[in-house]
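Structures given as structure tokens follow.
Bear in mind that the values in this text are calculations on the coordinates, not laboratory data. Only a predicted model underlies this, so the values are computations on that prediction, with no experimental measurement involved. Cβ atoms are built from the backbone, for glycine too; each structure is taken alone.
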Structure 1
Amino acid sequence: MWFQGFQKHSNGREQGKRSIYDLNQVVRFGTVRPGYPQDLSARRVIDFAYLPHDEVLILASMDGQYPCWVSRTGVHDIETNTAVANEALFGDFSTFTSLFPKLNPLMQDRYRRRFTLSGTDIRTPFDYGFSSEPGQIKYWGQHMARGISSHYLSIKEVCRYRELDGQYLGFLRSYLGMLESRTGDAVADYEGKRALIELVTGEDYLFVSDDEAIRSTYVKMRHEIGELYNAYMTIVR
């Protein structure tokens, strides 16, 4: 049984004539039977990824492998996302899907973060905590919805500074050229670019840039990093 301080609000699940359950798209991705028990009462994770057109994809699962909740909503629809978050955090589920082959591509090349819920502890990607006091747990869904919205605005603002006059695009293209260069030694190629890789991966907010050239160049950079890493691991593993 999840936290005693949380009370489900059945009337709040109705958004106009549309039940909040209708937003769960798990069945559309094909139901599966997980190969191991899904103990959602012990632990669950909630992943979210920002999509184009100010939307957010929210997934709930025990460990990130078999989602039981998949929804796509407006980033700033606080009321709906609060209801979604409450279901993702505290709902009971018996139907699961797999990340592959259909769902994982929707999560790739996205700015994505994760909440982790274990016991009475929730780990949040935002810079503020969620109180585990019994009287505060019922607000977690609202905190999550508001956090997803406000965090989106903050990284969009960072993007605007990067987009200014198109000057940063030149840096990104130079970085891309460095990542694309190869010596024939996969280990040296990867290890010699560690600092650049760390710099580039720390700028994943560029996935939500309104500048198509910046966004597409950044996607190419991340793909090159994946290629470098895979070639490196083929040698060292």
Structure 2
Amino acid sequence: MKKIAALVLAVMMLLVAAVSALGEGETFLWDNFDERDPQSKPELAPNGVQIWWDNWANLRAKNEDGAIKIDYRPKAYDSEDYDTEDEYYAAAGDWMGNWGEAVNMWALDGISWCKYLTIRVKGAEGGEEKKLIMDWHPEDSKFYAARFSDLVLADGSHPVITTDWQDLVIDLEASGFPGMTNAFHIRAFAKAVIWLDEITFSEAVAPIDATSHDTIMAGITAPETGKPAELPIKEFVAELE
């Protein structure tokens, strides 16, 4: 019994050491968009790992002073493209404006599941959070999505995008997301203009075992919320009107 207790204690000590070894206040950079040409996918992200793909659909984007300006232009309903509005909304994943990129975060040394995702953002008019969807999938078989205005910040409030730069510190667990991903999107179901600057993960919770697909998947405990188009997009649009 004593041997078992000692073994459990040793394992716990190793886990604590692994987490604390990351350093208090350490962050994992996703992207800072410095010198980033939105019309050309770079081979490497600013964190030094491969960018698998980036996706700029139904939008115009350009780099302004080291930040990305995204002018979302989702496609309006057209009866020549869709037989019914219901069919149009069922295909929301295709017509929404989409900024997205996949960065191989699993290749980083010491990568961890984290408590927070911080996004430095501002809007052209303010209130853009009502028009946006945040979604990601840590693995191709896992999908998470939420309306941006429904995300939960570190202080328990919900995001409000203004015309001034601000750092939105998103509590990932409270928002229903795993604490790390390697594919990340911000979509728009209505016209909107935002600027994105540095995006980082912070406050390590536990190290990720990235030695295999199975070990990564074993660390994903948040229940799936589904793909963006499975959200009630039609109701979200109606609220704006």
Structure 3
Amino acid sequence: MDSVSWPLPPDIEWPKFLRLLRNPAPPRGWLEAAADLEDLQKRPLLLRWVAQHPKAPSHLRAQLLPRLPWRALAAVAMDPSAHPQARAFATERLQNLWPALTIGERRALALLAPKQLWHLIWKVPDPGVLQAFLQNPRLHESGLLALFHAPFHPAQLEALELSLWREQEAIALRILQVLDQTLHMPESQVVLGHAAPWIKVLEPAARLLASTNMRHPALRRMTRAHAGTVMDESTL
């Protein structure tokens, strides 16, 4: 192993040391030496920079990643500069940790969670978690649409109604389709009123077209009636 040519704390100030941790080409053996620092081992949010480093030996990565808390794992999973193996391990670890996280931790993670966790987050019947998730900058229309399956939970619909996705016609149309399926389920917790804001998003002609494929009688009548009322008013 080459001799370590870069200094380590306390021979170097922490700000400069942290910049070196992000350097893509550290001297051989320097990352292992950094990981052995007692102060670094007490700071897992900083230790993750060693664990995710593209030049970290695989044995060092395997040793460090299981020790990281969920916040550090989330940072690794969402960092495009991290080694692919580190991102994959962190994502898998987060999936395993998800059931044990508190509501507050889930809310914090939902805001920036990688795609692999979206289906887990979407099933949480907590408005705060769902509202945070719907603000996730990585969330895109096709990814959100893929999560819509019957039955809907009231918390999901309420979070969607308060989100920036409310004005999207594709979202509204898919919600009405899944609501139609959900209302047919005997243990459904949603009510007909949940459909009202999504009917209003659609243009009158789109409302009428959407109603033709609805199987729930009351939802079909509601959609057709609203479409007809608006179309009639537009001709006045």
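For the read-out P(r) over Cα pairs in 5 Å bins from 0, in percent, for residues 167-214 alone, a value of 4, 11, 22, 24, 19, 10, 5, 4, 0 was computed from one structure; give its label from 1, 2, 3. Going label by label, the one that fits is 2. Looking across 1, 2, 3, the calculation of distance in nm of label points 7 Å out along Cα→Cβ at positions 135 and 183 that yields 6.3 traces back to 1.
Consider the structures 1, 2, 3: one of them gives 26 for relative contact order in percent (Cα under 8 Å, 6 or more apart) as calculated from the coordinates. Say which. Going through each structure in turn, the value belongs to 2. Which structure, out of 1, 2, 3, was Kirkwood radius over Cα pairs in Å calculated from, if the result is 19.6? Only structure 1 yields this read-out. Among candidates 1, 2, 3, the computation of helix-only ellipticity at 222 nm (-39500 (n - 2.57) for each DSSP H run of 4 or more, over all residues; to 500) that gave -12500 used structure 1.
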